[in-house]
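Structures given as C-alpha cells follow.
What follows is calculated from the coordinates using simple rules that are stated; it is not laboratory data. Here the structure is a predicted model, which means the values were calculated and not measured. Cβ atoms are built from the backbone, for glycine too; each structure is taken alone.
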Structure P
Amino acid sequence: MKIIFSFIFILSFSVKTNSQSLIQIREQFYRAQISGESADSFYLKMQSVTASASALMIGYKGMAAFMLCNYSYNPYSKLKYFSEGKNLLDKAIELNNDNAELRFLRYTIQKNAPSFLGYNSNLNEDKQFVTKKISSEEFKITDSDLYNRMVKYFSSENN
C-alpha cells in the first residue's frame, strides 16, 4: 500500500513540476515579445531543445526563432529566423496535430505575419480548432493558464 501511495505522490509531483515549467516557458515567451534582450535569452534557452523533445517544446523553440524576427534589422536574418521558426512550428504540429497550444501559436504567427511571406494558409482552420477547444469545460479545467491566455488574446483581437 505504501508503494502505491508513494508512486501516486511522485507522479502527481512530477505532473505539477512539468506544468510549472511549461508556465515558466510561456512566461519567457511572452516576455520575449516585449524586449530584444528577453527574446535573445529565450532563443538561447530553447536551443537545448532537441528533435526528440515533445512537440510542444519543439513548437516553442520555433516561437523563439520567430521572436528574433522582431528584433533583427537585417532582412536576411529576419528571413532566416522566420524560416527556422516556421519549419520548427510546422514540424511540431505534424507531430501533434491535436495540440491546441501549438495550433494557437501558429494562428497568432499567421495572423501577424506579412502576407508576402505566404504563411497564412491555416488561419481559419486553426482559429476554429482553438475556439472549439476553448469552449470545452474540460480544457478550462485541465490547463487554466493556457485557457486564460487564449481567451485574453481572442477578446483583444475582437476589440
Structure Q
Amino acid sequence: MAADDKNFLLRIVQPGLAGLMDGSVSTLAPIFATAFATRSSHDVFLIGAASAVGAGISMAFSEGLSDDGVLTGRGSPILRGLVTGGMTFIGGFLHTLPFLIGNVHTALILAYFVVGIELLVIAWIRHRYFKSSLWLSALQVIVGGGLVFAAGVLIGSS
C-alpha cells in the first residue's frame, strides 16, 4: 500500500467509517423508541436531531483527544475529530430527516429504507477500503443495527 493511500485510510476513511457506524447505529434506539412511544413525528425529529448532534460532538472530541497522531502516525487530531464527528452527525441525522413528514407511519417506512441504505453503505466502505467480505460485512452491520433497532422498538413499545 502506498504511503498516500495508507495516510488517507488512517486519517480519513477509518475515522469517517467509525463515525458513520456510530451515528447510524447508536441513534436508532432513541429515534425508534420515541417513534413507538409517542407516535409524534415532531418529537421523533427533535430526539433524532439532538441525538445526532450530541453523538457528533461526543465522537469528535473522543477521536480528537484520543491520540495526538505522533505515535500512531494517524495525523492531525483536529482533522480526525472533525471527520469522525461530521460523519457521526450525518449517520444519525439521515434517518431522522424522514420525521419531518407529519405522518409518523409514512416517516417510519421512509426511515427504515434510509437505515437500510446507511447499513449497506457502511458494508460497502468496509469492503472497499478494508477488504472485508461484502456479504459478511453486510451481515455484521445489519445484525448490529437490528439489535439496536429492536431495543428501541421494545423500549418504545413498553
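Name the one structure among P, Q that percent of Cα pairs over 17 Å apart, for residues 38-85 alone of 46 was derived from. It traces back to Q.
Tell me which structure, out of P, Q, gives 13.3 once Kirkwood radius over Cα pairs in Å, for residues 70-141 alone is calculated. Numbers along the way, then the final one.
Details: P: 13.3; Q: 14.2.
Label of the source structure: P.
When mean projected area of the Cα convex hull in nm² is calculated for each of structures P, Q, structure P gives the greatest result.
Rank structures P, Q by relative contact order in percent (Cα under 8 Å, 6 or more apart) and report only the one at the top, that is, the highest. Don't skip to the end; give the middle numbers.
Working: P: 14; Q: 34.
By relative contact order in percent (Cα under 8 Å, 6 or more apart), the leading structure of P, Q is Q.
Quick one: distance in nm of label points 7 Å out along Cα→Cβ at positions 22 and 94 came out at 1.8 when computed from one of P, Q, so which one is it? Label of the source structure: Q.
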